[in-house]
Structure I
Amino acid sequence: MKKIASLLFALPILVASCGRTDDSPADGNLPEEAMYFPPNNADTWETKTPASLQWNENAIQPLLDYLELKHSKSFIVLVNGRIVIEEYFNGHTATSPWYWASAGKTLTTAVSGIAQQEGHININNKVSDYLGTGWTSAPPAKENLITCRHLLTMSSGLNDALGDDVSPANLQYVADAGNRWAYHNVYVKMQDVVAAATGQTWSAYFNTSLRDKIGMTGTWLASGEEGALSVYWSTSRSMARFGLLSLNKGKWDTLQVVPEAYYNEATTTSQNINKAYGYLWWLNGKETYHLPASQLEFNGTLIPSGPDDMYMALGKNDQKIYVIPSKKMVIIRMGETADGTNFALSDFDQTLWEKISDVID
């Protein structure tokens, strides 16, 4: 049986101004608690216990057993920024890097918002304003319909059935931009837009504008699995830092890293085709949704067992950031595919949230 690392009572309170975090009040009512941000350039991170949140502690070990069974490498739960559960499995450690896969699309969203705030880009401008004409093989008039916003919302109208290659020859016209939703790696062209507009490499601008400001570590690496696209690798805690930034709508402690208004846009329905999609964020609680590699519309919410206000960064082989504003909660899962499939969304999410709910509800 796995030891629950976050239940250690010996860890000191590292930020005194945040007040009590480990004692439940006698009347059973939980006090309002300030949001906590771990310090940059340090390994310390304040914790709190499940008991202080009146969680069902008997349900924690079954949750962890399920995660281990499903080939997980890490699992972290934050509430108000503090670690409540942090567990590593199958030889993974707190210092081991792992890939984000498509969960890293939301990093592109955040940096695009920063670049817009700094005046480098406007997401309503056409992509060819930054990359020049001929970045697709679509007729020029059709290519010029595609804006940066269309890349962020998966509504470019380009053919999603031709694989991960995003060279011009493989980016072919299917429909006018804005008229068709299709999950497609063409979103990565937003990284090229940012690089061209800022005069920096994507990695250099990402590091200075986002990564270093919130104390993340990690790097972009080419991945054969993703068709030579850059995929972000980091520790699980670095992923948790980005989840915490997202919970706070782009604010890190006193610094507004990504504009709040832009984060609000990014985490609400972004187009009228797939209501469960923002700017590269998946949205729970909508009445209908579309899935990758399908033009079908499904009734109901993406994860019925999950909170309706949850928004999610989801990646191949079940890399996950769940952000739940109503609970001031961030949940991270890294690992191998849970059930032998490569879909970012699967029955694993539904069962996982049933077990999470057994703990927190």
Structure II
Amino acid sequence: MPLEFGLWRVDDRPVRVTTRPMQAESRLEDLIEADPEILGRPLLLIGRQVQTDHGKFIDLLGMDVEGGLHVLELKRDRTPREVVAQLLDYGSWVQDLSNEQVREIYGAYARRRGLAEELDEAFALRFGGSPPEALNSAHTLTVVASEIDAATERIVTYLAAGYQVPLNVLFFRHFEDEGRSYLARTWLIDEAEVAATPAAAKARGKQEPWNGTDWYVSFGEEPAGRSWEDARRHGFVSAGGGDWFSRTLRALPIGARVFTHIPKVGYVGVGTVSGEPQPFEDATLTVDGERRRLADLPLEGSYRPHADTADAAADTAGVEADTAGAEAGEDRREWVVPVHWEQAVPRPRALWRTGFFANQNSACKLRARFTVEEVSQHFGID
């Protein structure tokens, strides 16, 4: 049966608040754009009246914290068959949007609204972190209606529950009471009951293209016993304390361009990998045209793992303890990768902007165009 709910003012005795038709459903579209929290879920709006390749216009297009897209279509005066068919048509178009197309849609919307023009920055302002590498990994279709009829309920429930179509109805009621206006909302289908998008569909998430050269490196300092000043002065990056931390760094190829980031500080250097990874005890670097052992150079860091007391004791035993640890199955040694710095600055001059890419891995492919462009421009790098 069609959804319905009421609202009562209960100062002294229950008084039912009058339901009034909203002057125009476009007013509801304006309210959602002004505050997407009205929808009851955190969304970043990335487009309004977005034109598809088929000459139609999506009322509102949003993005959630996982990079999934949300198509919001007002029912207006259309029949249930018309509005649902329109949403399914939009879904067939949205699912093929590339990472670049999603960003272009947001950019056009942001320029009209005077918002942050880069999606990465807007995403960080909305959700507090950088966007996932893969955008549009899933999509959701929502009918936004000020009233709902039995036919719409039957069609949407049939498709969502029976065939796992990511379709739902957000139902609004408009109330007026002593000169004040109120909105109440509810979902046709409880979100927990809506079938999740199949894993195969999620795997189609659209990543930003990778140029095959740029990598992200996380240079963690304390309490790891490494010093950025050492790395900047002598030309290297390093990671260790366990296989999980060092294996991605050891995968850096010679010739890779590394954008180096100190966690919770910012980007401090961009350079090119110039040699193979080596354990700290064996690492050699070219200093003033001469090959030198890194361990023999003046260093501020210790480059020994200090995860617990046992590790601290192993440090006193030197290389033999490290080797024994590796043979036991867990390589906790510090691994060093030589780097020729194009530009490297002291820690206090680190660059950070809302929306910059950051990752818990010691190294990974850097696809975040916003980060690459801003850091490169700041450091004067081509």
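FYI, it's all coordinate maths here, none of it is from the lab. Every value quoted in this text rests on a predicted model; they were computed, and no experiment measured them. Cβ atoms are built from the backbone, for glycine too; each structure is taken alone.
Suppose you compute percent of Cα pairs over 28 Å apart for every structure in I, II: which one lands on 58? Matching structure: II.
Identify the structure, out of I, II, from whose coordinates relative contact order in percent (Cα under 8 Å, 6 or more apart) was calculated to give 20. The value was obtained from structure I. When distance in nm of label points 7 Å out along Cα→Cβ at positions 110 and 134 is calculated for each of structures I, II, structure I comes out greatest. Among candidates I, II, the computation of Cα extents along the principal axes in Å, for residues 150-261 alone that gave 45, 32, 28 used structure I.
Among the shown structures I, II, from which was the value -8500 of helix-only ellipticity at 222 nm (-39500 (n - 2.57) for each DSSP H run of 4 or more, over all residues; to 500) calculated? Structure of origin is II.
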